[in-house]
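Pasting the structures in now, so scroll down.
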Structure P
Amino acid sequence: MDKIFIPSVNRVNEQITYYGLPDDLKQKVVFVVQEWERQKYSYDAEYLVLPSAVNLDDYYCIAKTRKIIYEAGKDIKYAVLDDDLTFKRRNARYWTGRSNMPTSKRAATPDEIRTMFETYSKWLDEPDVTICGCGHDENPPASTEFRSNGSLGSALWINGPKFKHILPELDLTSVKVAEDTYFLLQMLTRGHGNRVSNEFLFHNSSVHKKSVKSDIWDKQTFEDTQRDHEYIASKLPDFFKVLYEENGNRVAGGFRNFGKTRVSWSKAFKSSQL
């Protein structure tokens, strides 16, 4: 893995993801920061400073930030990690029948995080894998070590050269909520498969819990979320559904409880093989 991009804002002294990386992986980190905040950072790391127009006043700043990262990584293998992640490892008994820890899952050790990065790098060399990453911590245990063409978010490992030729045609800055889902679905429908680990997991509190401070998400409204969801559904109606009750209300749950959606990951990839 050539670089580890960590986009961040207003968390200069709360770099949970960075702190949790082994020292050798810290040396690959590139902090992606907004221009007004650059002078606050003193970590011994590389920095990608965003254009001044990409800031918190722009509703789409997170999507524009990721587009800039994808363009910066077009010739390398890299990771894009949210700044407040912790990594966990699940007991292998669920897919091997042999237990390798006393509990069902636990925090990953530094050596295991290295193994995770090495595993993902090898996966990205396989012909059917352009993007891969950790499973969601809240997901129940699975009977296989990984899943092909599933849900990813907050932590992506990417093979840039595999899809740099289609970057200009991807719609990357039209939504904020579920921008990563929209990106991944566009990739799948173009034949760029992903792989989701069931062994290594991530936990990201700020995206799912309103009690955890986030300058990106704390001002998010139902109306804006609804607009983003409906936009994706209008572009990819066969693979992204906004769920409603019979009375017209959104089905409860989903992102910050603004309403559930249904994503057909495998179906999206299969559509590219027809």
Structure Q
Amino acid sequence: MKFTLAQVIGLGLGTWIGAAQAVDCEAVRTRFQCDASTKYPLHLSFDDGPALQTTDVLKVLKQEKIPATFFVIANKVDCPVLEKQCQTAHPNDTNACVQPARECKQRQQILQQAKREGHVIGSHSYEHLRYSEVEPALMREHFRLAHQVLDPYLNTTPPLFRLPYGDGWFNREQKPQVLQALKEAGFQHIAWQFSAFDWDEQNQRGDKILSNILEQVCTRKQGGVVLFHDGVHEQLHEGRLFTTTHLKDWIPSLRCVVDFKPLSFFEKGYTPRR
């Protein structure tokens, strides 16, 4: 079955196209007023994991041969600390902590899988806090813990870091102490140029998230690093389900406009390590 240009635009990119149907790239470029002769470099990055559904993201990336970067929250894989917290909360229930312990080990394995499959692993700190607003001693301790807990997974020199909320980066002129502490902890900060805004429930419908990215790229006429979320920072194990479920559907339309690149295409100053 074939669609005319007008029909494709009318249907919108939210109609998930089956394997037997090709994306009409002309319709995509027309809808978002993209340059017909230009493909913009783009790197996919994912925050707030690892989560159970990170495996869905990894499956898509492997199938599509797309390199990505995962900025992970260290306390989600700090299994000894999580187990101690669970035992303190349930002193008289020997079974209460069995499943949480199993899930923590699973998150560690997922993170190892991401590393093994060639993706860059960076830190999203120990907890998801606005570090310009916490006590300096706590900030430094969290940066230290993030380095310590994630060391088996971090695979660049220096290790990479993305501040939660971008706090300490966007306001770096007013709050220079955050980046200074990050540097002292041995990290290199990585920001982003585009956001999918997939954390916003108002965007978790139809093709809104895909549209967010294409509108930004084609309006600015430039490439960069885009921010997605595979995890939910308030949840230890549950992922950002709309993103992890629909990523595979967005890739064909994105390919009409972008070329997927490794992080090193945009960011310098670090080298890969095993």
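Please treat every number below as a calculation from the coordinates, not as lab data. What you see is a predicted model; the values in this text were computed from it and never measured. Cβ atoms are built from the backbone, for glycine too; each structure is taken alone.
For which of P, Q does distance in nm of label points 7 Å out along Cα→Cβ at positions 220 and 244, calculated from the coordinates, equal 2.7? Matching structure: Q. Computed over structures P, Q, mean count of other Cβ atoms within 10 Å over residues 132-139 reaches its largest value in P. Structures compared: P, Q; top value of Cα Rg over 2.2 N^0.38 Å, for residues 44-115 alone, i.e. the largest, recorded for P. Which of P, Q yields 0.10 for FRET efficiency 1/(1 + (r/R0)^6) of positions 28 and 180 (r between Cβ atoms, R0 = 30 Å, to 0.05), as computed? Label of the originating structure: Q. When relative contact order in percent (Cα under 8 Å, 6 or more apart) is calculated for each of structures P, Q, structure Q gives the greatest result. Calculated for structures P, Q, Rg/Rh (Cα atoms, Kirkwood Rh) is largest in Q. A value of -8000 for helix-only ellipticity at 222 nm (-39500 (n - 2.57) for each DSSP H run of 4 or more, over all residues; to 500), calculated from one of P, Q, originates in structure P.
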